[in-house]
Structure formats: C-alpha cells, structure tokens
Structure I
Amino acid sequence: MPDSRPEILFRRHPQNPILTAADWPYPVNSVFNPGAARTPDGTTVLLCRVEDYRGLSHLCVARSANGMDHWEIDRAPTLLPAEDCPEEAWGIEDPRITYVAELERYIVAYTSYSRAGPGVSLAATRDFVQFERYGMVMMPENKDAALFPRRIQGRWALIHRPISPLGAHVWMAYSPDLRHWGGHHLVLQARRGAWWDANKIGLSPPPIETPEGWLMIYHGVRQTAAGCIYRVGLALLDTTNPERCLRRGDTWVLGPEAPYERHGDVGNVVFPCGYTLSADNDSLALYYGAADSCIGMATASVRALLAWLRRHSGAPETPAA
C-alpha cells in the first residue's frame with residue numbers, strides 16, 4: 001500500500017525538550033518561544049521567554065557550544081520589563097533576533113505587553129548582555145514581528161501581525177531609521193473555512209534569504225471545538241519586493257505530535273521564534289516553544305524546504321488592500 005503519511009521535513013531532536021523550567025537557575029513557571037542567534041565564535045544563543053509565577057514574562061539567555069545541550073543559562077533575568085517603559089508593564093515576550101551587518105548589532109523584535117494589549121518593540125545588542133531599547137514601534141494590538149537583515153530598496157523592512165477588522169494577517173512595514181514606520185502592506189492572509197491556518201497566522205522566526213527568495217516559516221492557528229491548534233507552514237516572498245508572495249504551502253509541515261507539544265500550559269502548540277543556519281547555508285536548526293511550557297529543537301534542510309514548496313504550493317491569494 002502507498003505511504004499516506006506526509007513528508008517529514010523537520011526532525012525533532014531525540015532529547016527534546018532541550019530546555020525546561022527545571023533547568024533554570026532561579027524559580028520560573030515555564031520557558032518557551034526563544035529567539036536564536038549564532039555568535040562569531042559559533043556559540044548558539046537562545047533568548048528565551050521565561051514566565052514567572054505571577055504569569056508575567058521576561059527574557060533570559062541560554063548559551064550552548066553545539067546548540068543542542070550543555071546550556072549555560074544566565075543566573076538572573078537577562079532583560080526585564082523596564083519600569084520607565086509603560087508598554088512593558090505586563091511583561092516582554094516572544095523575541096525574534098536578526099543580525100544586521102550594517103549596524104554590527106543584533107536587533108531583537110519582541111512583544112511588549114501592557115493594559116493596552118500586545119505591541120511590538122525593538123532593542124539592539126552586540127553581546128546579549130547590554131541592550132539599547134528603541135521603544136514600541138507598532139502599537140497594540142500587534143505582535144509576531146521580525147526585522148529583515150538588510151535594507152530593502154533603501155529602507156528597513158519589518159514583518160508584523162496586527163489584529164484589525166481585516167483579521168489576523170501578516171503585514172510589512174518600512175522605516176528609514178528603525179524608529180519611524182509606515183508604508184504598511186498586507187503580505188499573507190489567514191485562509192478561511194476548515195484550513196489549518198484559517199483562524200489567524202503570524203511570522204515564526206525571521207525570514208531566511210535564499211537564492212529563490214525570502215523563505216518565511218509561519219504559524220497558523222485553527223480553532224476547533226477542543227481549542228486552538230498551532231502548526232507551522234511555509235511561504236516564499238520575492239527577494240526585492242517581499243510584499244509579493246511567490247509560493248505558499250497548502251499543508252502544515254510541523255505540528256504538535258509529541259507529548260510535550262500536546263500537553264502543557266497551552267496544549268497543542270508548536271511555536272518557533274528562532275533558528276540558526278550552518279555555514280553551508282542549508283542546515284537549519286529551528287527552536288520552538290512547545291505547549292507554552294518548554295523548548296524543543298528540530299532540524300531541516302533549507303534546500304529541502306524550498307523543493308517541497310515548489311511541489312506543494314498552490315497559487316497564493318492576492319491580499320486585499
């Protein structure tokens with residue numbers, strides 16, 4: 001009989017979850033949704049979302065020589081909500097990290113949470129010890145943001161996900177200075193009906209530049225009678241005009257299957273926020289939150305992801321203005 005199982009593109013680390021609250025040097029409820037970067041000496045840095053026993057989140061760094069084990073975790077929170085930033089009053093969450101060679105800095109886009117709701121803030125760092133806050137750049141309700149690693153046609157570009165009367169879709173914005181943003185364009189819409197990404201969608205880790213375009217790994221949410229299911233899909237954006245979606249996969253490529261992904265504070269969730277790419281520009285390590293309770297890692301080949309998109313993508317919908 002033919003094999004009816006989907007093609008496996010992401011392979012989970014055999015010792016998942018690679019980080020849990022039990023690994024932390026101070027009391028925390030859960031650790032999840034880490035941004036990721038690789039430093040010049042080859043160290044993998046995870047900037048983890050850490051939820052305390054109040055329910056509020058901060059960010060904490062974990063470092064590993066191989067990106068898989070023997071993590072060295074900061075003994076105290078690395079980045080706490082700032083008292084002079086009212087937009088962070090209820091915590092900071094879900095960082096995405098982009099290294100920007102022009103600035104010689106890592107730019108962290110994160111969700112700043114307050115009474116007004118979630119918004120998007122930016123910070124810059126060279127060493128993941130000292131951070132310069134740029135402040136809130138996308139007003140609530142907005143999240144799931146990441147910066148492109150270089151200017152697009154002379155401007156900085158940011159993917160973000162506002163909630164609006166149009167729904168929860170992926171948008172693009174542009175800036176001359178990383179502080180003032182405009183030129184918003186709808187890039188990718190949540191599908192309707194029974195699709196796996198019908199309720200809302202958002203960027204997962206920052207976009208990956210490839211010879212074929214910007215590879216976008218995104219999450220989609222389906223509302224069911226038993227609650228939401230968070231899964232991961234693929235899309236490809238044009239290199240010089242990333243508002244234009246070239247391909248979009250019809251099916252999800254990573255979904256909650258393992259017990260640590262199905263059961264936790266929020267069950268049935270895989271939520272990637274970061275990746276590292278090896279020197280071959282093909283070997284990808286994807287870091288994700290599992291059930292809002294722990295951190296998993298999965299590996300993939302960028303070439304295989306692009307090849308899968310060529311075989312399994314339908315015509316992308318044209319976003320409505």
Structure II
Amino acid sequence: MNEGLDNGPAIEARGLVKRYGDQVVAVDGVDLSIPANRIYGLLGPNGAGKTTTISILTTLLEPTAGEAKVLGLDVVKQAGDVRQRVGVTFQEMVLDDELTGRQVLDYHGRLYRMGKTERQAKTEELLALVELEEAAERKAKTYSGGMKRRLELARALMTTPEVLFLDEPTLGLDPQTRARIWDYLRALKEESGMTLLLTTHYMDEAEELADTVGIIDRGKLVAEGTPQALIEEMGADTIHVIGEGDREAFVENVSALPFVQAVDVGRTVIQVGVDLGSKRLVEIIAQATDSAFTIQDITVAKPSLGDVFLKYTGRRLRDTDSTQTHHRMLLMS
C-alpha cells in the first residue's frame with residue numbers, strides 16, 4: 001500500500017468541481033483542508049453538494065476538475081489505497097436485511113481479508129460499542145431505525161479506518177439514540193485519533209460535535225470556522241424580522257442605529273445583530289414604522305449556528321426553530 005503524508009491534512013481538496021452535463025454543477029470549486037484528529041461538519045440545504053463532495057472524497061465519484069487527497073492519497077489515482085484506510089456510512093441505509101447483526105460485521109471483515117481471529121474479536125468489540133450484543137443473532141430486518149444506524153456505524157469501524165465519513169449519520173433518529181451516537185463519535189476521536197467528516201441537517205449536532213464547520217450552498221463553500229467563532233460574528237443577540245413593505249428603507253434605517261452590530265437580509269427573514277435584544281426591540285419596531293414597513297413576526301434570540309446558516313444561505317435547515325430558545329411576538333397590522 002502507498003503511504004499517505006503523515007504530516008499533511010487528513011482531508012484536502014483544491015478547486016473540486018463536479019458537473020453533470022452542461023446544466024448541473026453539483027460541486028463548484030470547493031477547497032478543504034482538514035487536519036487529522038478533527039471532527040468537521042459539512043452543512044448545507046438539500047442539493048447543496050454535501051453528498052457529492054463525500055462521494056468524491058470516498059472514491060465513489062470522480063471529480064470533473066480539481067483534486068482531492070485523503071491521508072495524502074489521491075482519490076482518483078490511488079482510489080484503492082484510499083478505500084483501505086477510510087470508513088463510510090451513507091445517508092440511505094445499505095444493509096442486507098436477511099443477515100444477522102453479527103453476520104453483517106463478519107462479512108464486511110471478510111471483504112477486507114481480515115483473519116478469522118481478528119474478525120471475531122473486532123465484531124464482539126463493536127457489537128458492545130454500539131450496544132447491539134443482545135440483538136446480534138437477530139436479522140437486520142427486525143432492527144429499529146436507530147439499531148440499523150448503529151449497526152452501519154459498527155460496520156464502518158470494522159476495518160479501523162483512519163478517516164470516517166458520515167453522511168447524515170443520525171437522520172430520523174430519536175433524541176436519545178442521536179445522543180448515544182454523538183458519544184460514540186466523540187470517543188472515536190479522543191481514543192483513536194480518528195478524523196471524521198460528517199454532513200448533517202441538525203444544527204445542535206454540528207454545534208455539539210464539530211471542531212470546524214463548513215457551510216456549502218449551490219456547490220460552493222460559503223463559510224468556514226469553529227461553531228463559536230461563526231456564532232460570535234452574529235452579535236450578542238439576534239432579532240429576526242419578517243414583514244412586508246419597504247424592506248430597503250427598513251434595513252437602511254436599522255443599519256444606522258449605533259447598537260446594531262450586523263444586518264443580514266435573507267429571502268424572507270431580516271436578521272439584526274444587537275448588543276441586547278430585549279432592550280432594543282422597541283427601537284427596531286419604531287424603525288419599521290418610520291420606514292413604511294409592516295412587521296408580521298419578530299423574534300429575539302441568542303444567536304445560534306442556525307442563524308449563521310440563514311445568513312449565508314438565506315434558508316433555514318429544517319430543525320433550526322426547534323433548537324432555539326426564543327421569545328416571539330406576533331404583531332398584527
């Protein structure tokens with residue numbers, strides 16, 4: 001096997017492009033540099049290019065342009081070597097329902113030519129890790145969604161990958177199961193030095209797990225940084241405003257207020273970063289009156305990663321509202 005560069009980024013991409021025909025550009029010049037032993041969260045709305053990016057990095061798709069390396073290995077020229085050193089779970093579950101949990105892991109080990117003793121020991125270790133020991137002899141078709149996700153995670157870990165790619169690893173799971181998987185992923189990073197790249201729709205998941213997040217929209221990486229640094233850019237508090245009328249005048253007048261730290265205009269929501277939301281709410285409303293702008297809904301909240309996402313994409317991920325603690329006022333015209 002060709003060795004990767006031990007002192008370089010675990011995952012690296014330069015000018016990564018993926019086109020389908022002349023019309024569709026799924027990935028549009030993405031640059032990534034992810035150090036070893038980090039958890040990187042790739043966020044974006046549906047169709048933004050997250051899964052395509054992972055598919056290129058895991059050698060399932062070839063890029064139209066640009067280059068990518070995993071552990072110093074070129075994902076096109078050294079695809080076989082990359083596959084030997086990474087693990088991946090897909091957004092859509094891929095399990096043979098007629099196999100038992102133990103058989104799923106055992107067969108995966110055989111595909112990678114693991115010896116019997118090593119294979120059996122690793123299977124028992126992983127069944128314990130994902131708490132499936134008691135269900136090991138049951139067929140996968142009898143597993144709940146959460147159990148199947150945990151089995152897929154165990155399968156991805158069977159070959160002790162140095163880099164683990166997770167495409168929506170907790171999609172559709174209940175909060176308790178999601179929290180359990182978060183614990184597994186943290187432990188993997190801390191105990192084995194593994195590098196993880198995960199895509200997610202869940203803001204709380206990205207905030208809890210990721211050392212660094214990247215926001216991708218329409219195939220472009222539009223923001224990158226630690227969750228806290230990106231959130232701090234929004235100001236101490238964020239006021240969300242929805243309304244109709246002269247938006248431009250409202251935004252201009254609000255931007256001129258001395259306590260306003262940032263104003264971001266989305267498709268429907270105007271975000272106003274201020275020093276103290278509850279104190280400044282009346283003054284923001286007054287600006288609407290002066291600007292011939294009718295406020296239909298106004299929210300005061302501590303800024304979150306969901307606000308950062310809205311700032312850069314103009315769209316909310318589906319669970320943003322459920323993860324915010326906020327005070328809402330409905331104003332009727």
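Using FRET efficiency 1/(1 + (r/R0)^6) of positions 74 and 178 (r between Cβ atoms, R0 = 30 Å, to 0.05) for the comparison, can you identify which of I, II gives the largest number?
I
Looking just at distance in nm of label points 7 Å out along Cα→Cβ at positions 162 and 266, which of the labels I, II belongs to the structure with the highest value?
Numbers: I: 2.2; II: 4.0.
The maximum falls on structure II.
A value of 0.05 was derived for FRET efficiency 1/(1 + (r/R0)^6) of positions 154 and 282 (r between Cβ atoms, R0 = 30 Å, to 0.05); which structure in I, II was it taken from?
Answer by label: II.
From which structure (I, II) was helix-only ellipticity at 222 nm (-39500 (n - 2.57) for each DSSP H run of 4 or more, over all residues; to 500) calculated, if the value obtained is -1000?
Structure I accounts for this read-out.
Compare volume of the Cα convex hull per residue in Å³, for residues 10-97 alone across structures I, II and report the one with the greatest value.
II
Of the structures labelled I, II, one was used to calculate Cα extents along the principal axes in Å, giving 51, 48, 43. Name it.
Going label by label, the one that fits is I.
We did not get these values from a lab; they are worked out from the coordinates using the rules stated. As the structure is a computational prediction, the values presented were derived from the model and not from experiment. Cβ atoms are built from the backbone, for glycine too; each structure is taken alone.
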